[in-house]
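A short reminder: the numbers here are calculations on the coordinates, not readings from a lab. As the structure is a prediction and not an experimental result, all values here were calculated from the model. Cβ atoms are built from the backbone, for glycine too; each structure is taken alone.
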Structure P
Amino acid sequence: MVRLQKFLADAGVASRRAGEQYILAGRVSVNGQVVRLLGSKVDPKHDQVAVDGKLVRAKKLIYAALNKPVGCVCSRKDELDRPTIYDLLPREWETVQSVGRLDYNSEGLIFLTNDGQFALRLTHPRYGIRKKYLATVEGEVTPAMLELFKKGIFHEGERLKALSAKILSKTRAKCVVELELGEGKNREVRRLFESQALTVKTLQRTQIGKIRLGELKPGKWRTLNAVEIKTLTSDI
């Protein structure tokens, strides 16, 4: 059972707030009976909901995980005509949008959905969904740098901060570092290292919330199961 205004929002009829106004105005009926009570619930599988006499069908909600490869963008259309992540998805998924972004040269885990509330909850800073990254950095990364990242730095007018950071391996030429972020500002990992005059050569997002990239190959996607969806939303 879901609240009637959420059903209307999920079906793409109106936002939750606008749906409440539809209900109060007597424009919504359930199984032929006008419903004016906010908070009323419906069973999407069995109840018939209509707005202004027109039947509203529940939209099939899609929740997917994609391993974004290097060399594609997260926009539906690109002014430079570069490949997009949407080229990797089924054609019938016309309504899905990426939950956040990864830049052209980055790879790894990204979610796609047509559930606006789900996307908002995963991207709004107040929910602080944690994300893990593996960065291969050209040059030497020191423990002191990582402590600085965890304390937070200012870069181009923004405060950037890693919740955790550790060196996984290092040579004279490069270091592999794992970082965990709580907000994910634009190019945040790259900018953290740029502040120390270091360049990130490869960057992969390996985890969002409790969902790991795992064995998903670059360019491939899979749908999230009910337990994973619940895990993500319960985190917030």
Structure Q
Amino acid sequence: MTAIDSARAIIEAALSEFGGSLAVLTSFQREGIVVADLALQADPGIPVMTIDTGRLPESTLKIISSFEDRYGVAVERILPDPFEVNAMIEAHGRDLFYDDVALRRLCCNVRKVRPLARRMAGVEAYLTGIRRGQSDSRANVEFFDRAGSPVKISPLADWLPADVASYTRERGLPEHPLYAAGYTSIGCDPCTRAGVAGEDERAGRWWWENDAAKECGLHFTADGKTERTVDVLLRDILTKAHV
């Protein structure tokens, strides 16, 4: 079975199990577009969602529009709570993520994790473009991760970069322009830089952090001291946001 056949089989199995309670979640990197393309072939009505943190590169917003034009779909933008964002900025500044790992994870929590959790209430499962080869922290990603709710499904988990590139080329899929500038992973504008030879694919994310796992919390949760610190910071922000 080829990589494409395997991914299609996983998506078909997901549609069979979850039906109308399945969605695509993508940040419009190469892998996410591949997954969305495969999913829309299987079910043209499947919802496609993205998290708009308010700090995305302008080129990401443009590729979302390009994707909508190509497929004739409306991508749902998942937005953070503006009161929570404002409370966080007032307490720690707009670029707080440069100051401390816990503050960076707080920012990710407010702009990504919490908005996604609110939107996914009632959604049983979603498709992602995660691959095992993207970083050490993703090396054991399962096709169906049922550890939490909703179920996270990664049809490209065993794909290589060459598989992604080949499918993208053969299908003529739109590509984020920052790849041409040397980026290998693309997130929020101030938190991503171009890659350097020899680095893993996600090294350009939060590059100023030396020891932290390069995850925002959507796919892996921080632990130990950092997690406890984030909990305290978040509780303070929520108190200020909703008084």
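Data for the structure
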{"quantity": "Which of P, Q yields 0.95 [FRET efficiency 1/(1 + (r/R0)^6) of positions 22 and 142 (r between Cβ atoms, R0 = 30 Å, to 0.05), calculated]", "calculated": "Q"}
{"quantity": "Answer label among P, Q for the case where P(r) over Cα pairs in 10 Å bins from 0, in percent, for residues 46-93 alone, calculated from the coordinates, equals 19, 34, 19, 19, 8", "calculated": "P"}
{"quantity": "Comparison of P, Q - label where distance in nm of label points 7 Å out along Cα→Cβ at positions 6 and 182 is highest", "calculated": "Q"}
{"quantity": "Among P, Q, which structure scores highest (criterion: Cα Rg over 2.2 N^0.38 Å, for residues 14-85 alone)", "calculated": "P"}
{"quantity": "Top of P, Q by FRET efficiency 1/(1 + (r/R0)^6) of positions 30 and 102 (r between Cβ atoms, R0 = 25 Å, to 0.05), largest first", "calculated": "Q"}
{"quantity": "Kirkwood radius over Cα pairs in Å - highest-scoring structure of P, Q", "calculated": "P"}
{"quantity": "Origin of the derived value -5500 (helix-only ellipticity at 222 nm (-39500 (n - 2.57) for each DSSP H run of 4 or more, over all residues; to 500); candidates P, Q)", "calculated": "P"}
{"quantity": "Structure from which 19 was derived, relative contact order in percent (Cα under 8 Å, 6 or more apart), options P, Q", "calculated": "P"}
